[in-house]
Structure 1
Amino acid sequence: MDAFAIDGGVNSYHLLRIMTDDGCAGWSEFGDGRPLPGALSPLIGMMSQRIIGSDPRNWRRMVSDLFAETRFAQPGLMAQAIGALENACLDMCARQAGVPVHGLFGGALRNQIPVYWSQCGMRRVGRPDLVARLGVEPLRSLKDVEALGAEVRAQGFSALKTKIISFDGHGGGAIHMPGFAPVGGGPALNLTPALTRNLTDLVAAFQSGAGPDVEIMLDVNFNFRPDGVLALARGLEPLGLRWIEADISDPVALAAVRQGTRTPIASLESVLGRRALLPFLERRAVDVAIIDVMWNGLAESLMMASLADAADVSVACHNYTGPLAALMSAHFASLLPNLTIMEYEVEGAPWRDEILTSPVVVANGLLQLPDGPGWGAEPDMSALARLKIAA
């Protein structure tokens, strides 16, 4: 087992390689930049010792055994570590069989995956060093937001998702993320009238620039409590968002938010595993269930999506990291009868296309599912060596 941490421009990308005795490799991407940087790689390393000598084609037994051994510590990072190993085994199995990963599960339902422009504007606010590194235009005002909306439309995307961005009227902007700040390091998780006005103006500016055929989503993450999410969703009802996205851990509270507004509610990206997902579906807590194949593993993600399908709930794919994760998400999306759309970060590292042997192809808001074996591409070792982050 080898883990690689490489420069992703904004965040680091983390890749896992497992190998058989005869030199066959399987790859996956995992999210070691969050929630606690560097915590996941050691877990994967320890778990990999438990599967040395195992047959990767018997990956379901491997996953079941690892879950059994870590049952008292599930889900969280343990589930993510198992998911990373499972995904790498699936890539290896598919390569050995000479088929795409989706072929192990009956084949793709679609070869073009609808994607939305994720974190739109986030990289362009308050970080002149990052703006320069990514080679994009900064956002200093709502006029710049309109221009970015027009850019999204011109590139053929049918939807974009933004976060809590505001402007001071003097050429400065800020991102509101108290849910990720240390205790005492940021404001409380309260919605204020000023924030509601700012977000109304932000969404309206995106709509003005993008036009009526580009749908807008707003992601508030963990930054408000349920009462604030409900008030904001109600306040934004006249703007007709595709959805407002919020992380609320209580299914009863999330269901109350959904029932209290006409704005569609998306959530559950931080809910790991089908057992944790089920109470939210039973309470009709979401319009769109968001599932992360990198965190859950493809097989578990498919079971989660099947539960959602049984409840007539659409699934969106959570995908916020590097190009290998985008391919993994695309294979997952290709198998879903209840897919609505997949997340795709357009403004990643400018050198992102160099990381894989074949770049991810997105045109007119559609990701082209590769037809090669495994995930359809694998990391380029020379690029990994060049972009490696020192330990």
Structure 2
Amino acid sequence: MDVRRTTVRDMRRSNRSVILSSIYRDGPLSRQELSVRTSLSAASVSNLVGELIAEGVVEEAGSVESEGGRPRVLLRVSPTFRYVVGAEVGETRVRVELFDLAMNVLATVDHPIEEPQPSVVVKHVLEGLATVIASAGVRPELVLGLGVAVAGIVEGDAVVHAQTLGWDAVPIGQMLAEGTDIPIQVDNGANTLGQAEMWYGAGRGATDAVVALVGSGVGAALVTDGSSYRGTRSSAGEWGHMTIAYGGRQCRCGAIGCLEAYVGAEGVLDRYRQAGGSGLSADEETAFVELLEAASTSEVAATVVTDTIGYLAAGFANLVNLVNPERIVLGGWAGLLLGERYLPQLREEVGKHALRQPYQQVSIVLCALGRDAVALGAATLPVFRLLREGGALPPAR
């Protein structure tokens, strides 16, 4: 093997990746701006951009006036070069969305589910994939990949361990791949939400952040020095299963005293019922809204909601003390419902539990991408691979 040739090829791919990532994340940009941002020579930028334009990955997007010279041509990633699909596997539904590379939603489908059994999930994800592609009129060969967000720990070749779902080493990636030729990537839902918020939402500009997902369950994405922190075997971020109360309530994972048992929607509603509350709808999301609304008239509801804010604040304070983030982003459907009503109170309560100095350095904000950002984040998985490979497409299966 020619070591020098391999090294030159790898260097070229690395430079293409740096340029393409800069255009995608911060564009539109001119060639001059790319040279400054990437520290590559003007000649290198010009040559590599020329390749990317010729391949259809990058396109010109207007121009801006420059001081004392010709207008500077702006560059962006071509939105229709390829398409990506994101799927969110929740406990009550499977949501599948198709996006262009500008992350515009082109088609969406929801499949309600009663039990998130692996075979049922695979069936609905694959059906959803076919439906959104057909609905948008996109040729399947132009779909770059399918990203899938799941609860639990994702190891190796998309093998999922999710105690709360009853999944033990489920090879979900292999099961999905048997039904489609489109490349599959699987990740934890909190991580995909985190990537979406860091790229497009409330996390932009931060280098050390935590993106918290509070829904039926609870998780978090940890970002340090601009990169996702996964731990030894990708289980970092299971913030919902930190012990918040010694000898406390039993969590769905089987342990006792987990944060999720106190602030996850299922746990909150269960605490309300155990306290004597009644009259809520059977649907979890509807019931959670009803509980928050009842807090103004019901002492039981008010106590449960106040305690929930306190537990969530204690969980945030632990993050502040442990990882010293510059920003905490609260997301997930239940997290947004709580934050929209109680964010000032939550911030105040965090200050009561956290060390003074790191608390003064952190901002606590709401997810900017809405309740359905998990599927969007899942769709960034194939986009990230495209950027990492410098625009090179994965080989056909």
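When distance in nm of label points 7 Å out along Cα→Cβ at positions 73 and 161 is calculated for each of the structures 1, 2, which structure yields the highest value? Evaluating distance in nm of label points 7 Å out along Cα→Cβ at positions 73 and 161 on every structure, the highest lands on 2.
Please compute relative contact order in percent (Cα under 8 Å, 6 or more apart) for structures 1, 2 and give me the label with the greatest value. Comparing 1, 2, the top value of relative contact order in percent (Cα under 8 Å, 6 or more apart) belongs to 1.
In this comparison of 1, 2, the computed figure 14.0 for mean count of other Cβ atoms within 10 Å over residues 113-120 is attributed to 2. Tell me which of 1, 2 gives 34, 24, 20 when you compute semi-axes √(5λ) of the Cα gyration tensor in Å. Source structure: 1.
Using the calculated result 3.2 for mean projected area of the Cα convex hull in nm², for residues 81-128 alone, pick out the matching structure from 1, 2. The value was obtained from structure 2.
Between structures 1, 2, the greatest calculated value of FRET efficiency 1/(1 + (r/R0)^6) of positions 105 and 193 (r between Cβ atoms, R0 = 25 Å, to 0.05) is seen in 2.
Comparison across structures 1, 2 (criterion: mean count of other Cβ atoms within 10 Å over residues 9-16) gives the highest value for 1.
Of structures 1, 2, which gives -14000 when helix-only ellipticity at 222 nm (-39500 (n - 2.57) for each DSSP H run of 4 or more, over all residues; to 500) is computed from the coordinates? The correct label is 2.
Each value in this text was obtained by applying a stated rule to the coordinates, not by laboratory testing. On a predicted model such as this, the values are computed, not experimentally measured, just so you know. Cβ atoms are built from the backbone, for glycine too; each structure is taken alone.
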